[in-house]
Structure I
Amino acid sequence: MRQWLGMLPPVVFPMVLAAQQRTDTVTLAPVVVTATRLPTRADALPTSVTVISGARLRAEGIRTVAEALRIVPGAAVVTTGPWGGQASLFLRGGESDYVKVLIDGVPQNAPGGSYDFANLTTDNVERIEVVRGPTSVLYGSDAVTGVVQIFTRDGRGAPRAAVAFGGGTYATKAVEVTASGGDDRAGYAIGLSRFASDGIYRFNNDYRNEVLSGHLRLKPDARTDAAMSVRYGDARYHFPTDGSGDPVSNNQHQVDRGPSVGLELGHVFSDDVEGRVTGTWHRDNAQYAIAPNGPGDTTTFPFSSSDWVTRAGLDGRANLRLSGGNVVTVGGAFEHETMQGTTLDGSRSRDDGAAYLQLVTNLERPFSMTLGARLDDNQRFGTYATYRAGLSVRVHGGTRAIASIGTGFKEPNFFENYATGFVRGNPDLQPEHSFTWEAGLEHHIPGTAVTVRATYFNQRFR
């Protein structure tokens, strides 16, 4: 699709030319938070990670997270149609419900792991982190083959606002309004966007997606920080096709809408002890409807569904800094899941509590490792334990060897547990689980941003 884009900056800054000076440039590796829940350089981790910056997304005109994930090694993105059609991520050969999806730490998956990337845009995104390999030891259920975390822009610098707009074939239109600003003590970033298209079919294929996102950061003193992120999406997708792909319906459509809220508070009690508390809440409403095309249509049976799924969680952890740059993390988590609507007979809910422990040795040393273990206690299937261990050895210069081993699990979804009617759920289902190991070599070319990596991994799912 051909596109044109325009920017309307509120302020035009003059360009100042200065004499060029020769300087030494050092290319720094991106900092990753998702892999260990500690800020760590990507080139020091014993796990496979990919970081996609927001600047790159905007420079390449990438509008959805699904498009961005196509460049990730080991990731396969499958879509079922044009804008709005279901988009699924298969990471390292696992099922599409084996990847945990987070926005600023807030889980976006439906309980049981399923997630549709069709409506997740890159608007107001600072970066995307992708961790490949089992990560249930930190994030619990659904992190079987990896984790995808999207971070909202963190406002810094002088207050500024911008409007971006674009359009193209199939009556496609896009507009985004952003505002941000801040300093070391506080910052904000707000974004509002709308995307719409008539689709590729002659009738009933229009799509629209509206997103509101925001991030607020506060640092009242040198030892305390707080952040809040909010995102609300409202998407509607019309599709005329039936199960065979033939365009037959004039009104078949689906709706996906709901808010996501994350709160995080951190405090440094001493040089050796830091505490962090994270609260998350996500509520999603999925609707589907089809009706006869008219009085003469006797083959289309009217049907509609509407379900609300809610995930509310609380996570608290303490980072204990030991001698030699080693860090021990001790944490606990609780999550309450609810589903109500037309799919199930009444409202259903379940709780999950967990305790976890992690050791991260000084990753700047030639020999470093990570060790972690977690025990979940679920209201439905009882207790389940997971673990992960990683090793990094710097061989020579910019070359290092890495290896890791770990387990992951995925809880049953609500339909599998509680379905009634023609399909009967089984409330005693046990979680699906995996065992994975990997080993590889990595070489960073000095003076460049280029890193060459070869990894062999083996996964078993049950």
Structure II
Amino acid sequence: MIDRLNYFFIFFILILPITLITGPAIPDLTVTFSVIFFLFSIFIHKSYKHIYNNIFVRFSIIYWFFFLFISLFAENVFLAYRDSVIFVRYLALPIFLIFLIFNNNKYLKISTGIIFFSVTFVCIDTLYQFINYDPEFGFGKDLLGFTPDWYGRLTGPFYKELIPGSYVSKFGLIGLVYLIVNIKNKTKQSIASITYLTMIGIVTFASGERMAFATFLLGILFLLIFYQKKRVVFFLSLLLIFFMVFLINKIHPVYNDYKILESTPYHLGLKIEKEYICNDSSEIRCKKIINLQPRFIEIIKNFKDSPYGQIYNVGIKMFNDHKLQGVGMNNFTYLCKNDDRYKNLINNYDCPSHPHNIYLQWMVETGIFGLIFFLVYLYFVINNIFTNNFNNYSLISLSTLLILFWPIMSTGSLLKNWNGISTFFIIGICLALSNLKQKNE
């Protein structure tokens, strides 16, 4: 009975990259029940001593108890304890992946294949939506019939969520491992790899997710420098991405069929005028005024007044007022809305659900000690990659972690289901990739 359940939960863990496309609900249920089952299985088979002896596992346990302790000092203790308790499922996920699932290379190879095909599907679906453009309404339906609510932004198969670029950027390089492992002919492997990486680059750019595009390029640049056997692949991929971005900028109407009326760094601060054919008549032209997110250059020039600048300013002020203990996990919004010290610091924008930067979030919500714990956690992850049979797949792991944890960027919250599950699932894969034998290179 236990063995049958084991295969059942392994199956659902392996297809997490697919279920993440459907939203946070199914992945959250999968991870929660899988963690409970695997804990039960460990004690039934008495394998906990072997797992507990690993220093990464020990630190993860200490890390979780730190969250429970620091929540005693939270501004809203209920919110802090609720998120501290359930955070254990994220910390447990990479542990179970490396010790109970990916200790079998067969499952690891299957996982890279699932990721490759999931990323490819998201890319094709998003590119279809990108082509399906109308100047009056913006991007149209994707292959599944989903239409974006935001003018000029892509959702791909993620329904209302503007995350296709983030998804393919995070998972993309792991999918590359599938091509390296399974295509024996070097020429075909190189062509497939360049095509795959270029497609991801185009999607991250077209999605409008600037940080996804920038960090994906950073990941490829890292591999270009350190992955010597495939420097030509990564160089040509970068070259093709830049060429395609230039070409798309020139020929796709979404970048050319408007006039800027007003440009400010505020939320929806870019006011543009679109001109399009009216009522199927080529002789009559209609105009439409649309408010969009500010241009990147406008944000950089006036960062302090931009939504990001205001959010970071609130976060830094909260940290300065709670340096040691933080405000409490998931307490950022609570204080932003209810505390007189912070609720008037954000203009033209509502209080967000988190500070939009992983490192700032740990500083604000768990204090300086929480940030140190997080940095030590990342150190153990990276150290495990370096000390466990370091090879070229390890370089792909490091470049993926660089994409996930590059400090100078806007990020999602690790306390939110979708982002937390995807991030810690990827950490587990990155820790296991070096176990694969290098072939076909």
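A short reminder: the numbers here are calculations on the coordinates, not readings from a lab. Keep in mind the model is a prediction, meaning the values are calculated, not measured. Cβ atoms are built from the backbone, for glycine too; each structure is taken alone.
Determine which structure produced the value 11 for relative contact order in percent (Cα under 8 Å, 6 or more apart), calculated from the coordinates; the candidates are I, II. Corresponding structure: I. Say we calculate FRET efficiency 1/(1 + (r/R0)^6) of positions 243 and 283 (r between Cβ atoms, R0 = 30 Å, to 0.05) for every structure; which of I, II gives the highest result? The structure with the largest value is I.
Of structures I, II, which gives -20000 when helix-only ellipticity at 222 nm (-39500 (n - 2.57) for each DSSP H run of 4 or more, over all residues; to 500) is computed from the coordinates?
II
Could you figure out which one of I, II the value -0.74 for log10 I(q)/I(0) by the Debye sum over Cα atoms at q = 0.10 Å⁻¹, for residues 51-322 alone was computed from? Source structure: II. Given structures I, II, which gives the highest value for mean count of other Cβ atoms within 10 Å over residues 131-138? The maximum falls on structure I. One of I, II was used to calculate mean count of other Cβ atoms within 10 Å over residues 363-370, giving 24.0; which? Among I, II, the structure yielding 24.0 for mean count of other Cβ atoms within 10 Å over residues 363-370 is II. From I, II, which structure was Cα extents along the principal axes in Å, for residues 83-154 alone = 29, 28, 21 calculated on? Value 29, 28, 21 for Cα extents along the principal axes in Å, for residues 83-154 alone corresponds to I out of I, II.
Work out which structure the value 24.0 belongs to, where Kirkwood radius over Cα pairs in Å was derived from one of I, II. Computed on structure I.
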